[in-house]
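Pasting the structures in now, so scroll down.
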Structure P
Amino acid sequence: MQFVIATGNAHKLAEMQRILAPLGVNACSPQQLGVRLPEVDETGETFEENAYLKAASACAATGLPAVADDSGLCVDALGGAPGVYSARYAGENATDGQRIEKLLQELKDVPAAGRTARFVSAVCCVWPNGERLTVRGVCEGSVAFAPAGEGGFGYDPVFLVKGKSFAQLTPAQKDAVSHRGQALAALQQALREKLGR
């Protein structure tokens, strides 16, 4: 069974492949199918709405069941920002380093106790017949004062869980606690029930 993963992010694709493979799902990227997905305006006000927009677009473009995730970092001291704007927080073409720099600058006067945050991931699966399935995962943590670790991507070097940044965890350790790991585990369970696996 083939699903297209609506992402150009190799890290997200690898996570999806690891979690969907036990269900007999061959998760592939649009590039592997030789398809260029249309740009999707992420106009949703929630992670769930944006995940659906991306999955529905990929499903329409490929004719295959499509999975998309929308995720971001919600920082309490910033009123939940950057939230759904996490990828565009420092401007459209900013690097991960620039986004982290902006975040740390915004929090420079916030003490450790006030740096609580959570990573949220919504994952949506859309089928060609219009059926859809949406799940959510949340990982509570806090924002570090400086980046640490060599792994991960995005805000991983400054997101702390139990004293370690996401970038300091192995992929397996991260999958076990991360927002996307939780959302994909919920997706795996829901798909298992739907597919009778």
Structure Q
Amino acid sequence: MIPIIHAIESFNIWIGRAFGWCILILTFSVAYEVFMRYVLNAPTVWVFDMMVQMYGALFLMAGPYALAQDTHVRADVIYRFLPPRNQAKLDMALYILFFFPGMFALMWFGWEIAMDSWRYKEVSWNSPARIQIYYFKTLIPLAGGLFIVQGIAECMRCYLAMKTNKWLPRLEDSRETEDLLKQQATEA
């Protein structure tokens, strides 16, 4: 079970890193548009649409990555005081009751939206550039599917925590600044 959990996490971490490059593209796009618009007084037609699609892609594909890294926002006022076994039971119940139905809906209706968009070869109507957006809409059901797969890994993680009363360590990709500072303080 542990190799399956780590394989799923590794895949979502890889996807998150790959789409993380959208941030760099967004930064250069914004700088380019600001320069063109305010320095040369020659705004572009296409940069705004590209930035919207890059941000949307980043937002959609970073979700499964964040779930794999356990970095989604959580109101854990009471949760953090529970033993791991009870945390796992609560997490499992919430995954089954809310997470999976929501992600199945995202994937199902996202698939319908993407297929309609491909059928019509949909283009952006709020831009003179009329860029194609059916590629972007394909990411909606893809993100839903990645969330579901990561959710299965999270449920496996919960099952192990219910059995052993301790959480399986996560694959580390990024660390919070506070954690790094604590680590440096304990090493010093």
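Bear in mind these aren't lab numbers, they're just calculated from the coordinates by the rules spelled out. Just so we're clear, the structure is a prediction, and the values are computed from it rather than from any experiment. Cβ atoms are built from the backbone, for glycine too; each structure is taken alone.
When mean count of other Cβ atoms within 10 Å over residues 96-103 is calculated for each of P, Q, the greatest value falls to P.
Ranked by mean projected area of the Cα convex hull in nm², for residues 48-87 alone, structures P, Q are topped by Q, which has the highest value.
When distance in nm of label points 7 Å out along Cα→Cβ at positions 24 and 168 is computed across structures P, Q, the figure 3.2 traces back to Q. Looking across P, Q, the calculation of relative contact order in percent (Cα under 8 Å, 6 or more apart) that yields 29 traces back to Q. Taking Cα extents along the principal axes in Å from the coordinates of each of P, Q, which one would give 51, 31, 26? This figure was derived from P. Matching task: -10000 is the computed value of helix-only ellipticity at 222 nm (-39500 (n - 2.57) for each DSSP H run of 4 or more, over all residues; to 500). Pick the structure from P, Q. Working through the options, I get structure P.
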